[in-house]
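The following blocks contain the structures, represented as structure tokens.
Bear in mind these aren't lab numbers, they're just calculated from the coordinates by the rules spelled out. As the structure is a computational prediction, the values presented were derived from the model and not from experiment.
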Structure P
Amino acid sequence: MKHSKKQNKLSYPFNTPKKQETIRISLSTPALGDTIAWIPVIEQFRKKHKCKIIVKCEHIQLFKKSYPNINFENFTHGNDFEADYTLAYFFTKNGYDQTIHYKNPYEMPLQNVASDILGLEYKEIKPKVDILDRKPNILGKYVCIGTKATAQAKFWNNDKGWQEVVDFLRSIDYNVVCIDSHRGYGVPGSYNYAPKNIIDKTNGGLDLDDRIIDLKYADFFIGLGSGLSWLSWAVGTHTFMISGFSERWAEFQSNITRISQTNSDVCSGCFNDVNSNWFTDMKTDFLWCPEHKDTDRQFECTKKISSEQVIGEIKKWLKLKNKL
């Protein structure tokens, strides 16, 4: 199929720019995970085409030193920025926009969305983020956890799961540092609170420099398919990701222990189902569950991930690292 690239103005695949040509790329999403995932793809694009790059995005304080050859501008809604490429998920009433995406973005890893739009061969690239030269915020041995996400489908919906994992970690002398931006999050009737017996870093909002230091010195991070897991990966901290809403290939694959459904009788992977329409539905319905909303099977993809399963994976990793 021929791609006209009506949204992204340059020809597709990209014609080699002139040596001094400046390419403007906008990330229309404020999402932390998307931004961290896509910046290294833009750097790959810059190296391939030997062009100057201006990127307009959120969270630019994370990248300025790590990507010195990219010029960053803060994304401010309403300000003019005539981008040559816009990185986002593009959909029409009939499905994904085939004038922008070669493939359905539901069926590719998050990083591949950027390489698909920019006309690059996909390969996973570990992101870099700026890490301040600071001592640990937390004394002693500890791990970090992130228990919140943008919608309930991304949460670990086992009511006792987080607390039982925290209790296990405390029993082997780990402090547990919660680095979410909110202690509680959700909607009436479905509110998610941080577990007890933690070091609570949620009250100050989301200071990303502070979170990076916490992650840098942590033995590992336990999180969800959300931005803090991508931040952990970029920092270089081993990440345990608890996820049922996405397929195992949807996020990053290195330095991670992915804990998800292995039972084929349990519904999972709706994020990557081409018929799910999460792009619009999840934004308007915090309790979005495309197959089993308002039934006893709602969110079974993570309800049926047990604390024993998560603890078992942690024990394996600790023994491998001679920490248990």
Structure Q
Amino acid sequence: MDSYHRLTPADRETVSRMEAQGCSARMIARALGRQPSTITRELVLGTTPWGYRALTAAARTRKRQRQRRGGRRYLASRPGLFAYVLAKLRLRWSPAQIVQTLKLEYPWDDTMRVSHETIYTYLYCLPRGTLKKELIACLRQGRKRRRGKRKETRPVAPKIKDMVSIEDRPVAVSDRTLPGHWEGDIILGKCRQSFLGTLVERTTRTTILVPLKNKTAPEVRAAFERELKTLPRQFKQTLTYDQGTEMAEHKLFAKHTRMKVYFAHPASPWERGTNENTNGLIRQFFPKGHDFTTTSRREVKRVQRLLNGRPRKVLDWKKPDEVFRDLLR
């Protein structure tokens, strides 16, 4: 078969005629010298209550072409907006964060407006090359194509002595009415041999990244204590963790920090949703397979500042460090 080219009006008439005669997609494909998948998509595109219609398929094809080109044309015609979007993407801002911050920074300038779908369209319709690869890598998932989320399962962790269940956690923690309640976790690096600790405050979404030498309970406890000791007392109330054995010294941690430690149920990441979501944001900077032993503390803290300096939808597009400072006043 020849290399791919779009169906012509004559091709569509052939599809319409053969489909009306009861021919299968494979039979039509052979008649036109096309792939069966091409004909199958065409039949879906031209579907109406009365069967396939060539004019309907052609109209829908033109509409899709306009939509694919729209994002590129829109941004290309606005140099200032284009430069702003590229700069924020390179700071690992999401399209939604860019859109909302534009409204705050340019409230009266209609030329500095764009939708997050237009930004995505621009990125995914770029021709293959260095720029496309760089910008797609700036997105949270860094995927080559947009797709739905997949569920992941986690193994059940062994029991930890004297742990207190999340069911006994005060209601105020769940309501996020007061700051000082944290969620913690460990991100695994290359070959599961390097590690990064993560702490997230539930109300302000303030993130603390904790460099770790290993995943042993003494190392994790001591490292978390060092990072938290500089916080004001009112910002150190509770810590919610999964049932990983690295938090086996939770009683000693609670004694040194005066924070109560609660444990989520096994294989229940949604009970620590704030932390799980933040770990996804962190993966923008340190993707799976990253070797944390090659990453300096300075670089880790640079990423921490970037995360806390990005506007968040859940905070009405304020930045975590701004909300944190406001609560200190």
Structure R
Amino acid sequence: MLEKWVAQRPNSITARVALAEAYLAWGWFARGNGYSDSVSDSGWKLFRDRTSKARSILDEAEKLEEKCPQWFLGMQEVAQVEAWSKEDEDRLLERSIAFEPEYFYVYRAHSMYLLPKWHGEEGDAAAFANEIADRLGGDFGDIVYFDLANYLCWNSDHDSELPKMSWKRIESGFKASEKHYGPSAFHLNQLAYLAQKIGQPAVTMDAMTRLDGNWDESIWKTKKFYDSTRDWADAILDLEARKREMKDGADANLGTPAGPVYFKSVEQKLAIALRDCTEESAKKVGFSFYMRLGTEGKVERMRIVGEAPAGECLMQAAYFTVFPKPPQEHYWVRIEVDPAKYQ
């Protein structure tokens, strides 16, 4: 059908590009999506023959007066399969940018060419994302960066490129996309997925709250994974909120007129335990010991921050200690445990 279209419309760039892309897809069908050592000899031959056919069609299409940015994308796929030199592939990209700089698909194709499984080294694709975003500049540059982060997340082996990218710029790209094109459930799903990959629970939770259950199967694959990611973000944020509560509470309490005096009384109550626990510890390292005390001076909650070999010993001692009544209920105290000080 595509060949008939080309015959009937010989001056149509669209018809020829569509035919070339059909041959490219047919070539991949013969090769399959497995690793190279899983491809049969006949599969390799068909793959190369059909790619060669696609290139000849694209070469003919290049002579037409009518031009199309998709032509460059098809030729980039040929370059990838035929292992063009980096210089030749760069020249092809430059021609594409000169013709239509906002045809962002060509940036995806170039980043694919730069992956280690094709013709680049680890980090090349991430570096290109930064370079092209800087070159395009402004909101569009950031939008392209966000798009490439998503593309590389799915196409680089073991997400190897994503950790080398700037999370701040990924977020900026998402916001710029939303500013220019409006809210998108698909982009929100992408943002939430990238955020959990890179360890940003607050962004993950914010995006999922906005999604309100509108998860995208093409990104998450299963509802179970989507839900477990939300549970992960919720647990991390809850833990961070608890850490802020105890740190801010301890700082505020120590800053009151009664704070230093009360702290001294708590420290004196634990003096023997602080000495004994740090002496018994094989590894002499400092850590932060937090306690929240109730109105009767009994421990309500405890937490250790930092590597603390003596921590379990100290927590056990504190649990069975009755401290002086604190100035107010739910009173946080922090002791910076320095083994050298308490020995």
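One table, with the values for the structure above:
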read-out	value
Given 31, 57, 12, 0 for P(r) over Cα pairs in 20 Å bins from 0, in percent, calculated: source structure among P, Q, R	P
Structure responsible for -7500, with helix-only ellipticity at 222 nm (-39500 (n - 2.57) for each DSSP H run of 4 or more, over all residues; to 500) calculated and labels P, Q, R on offer	P
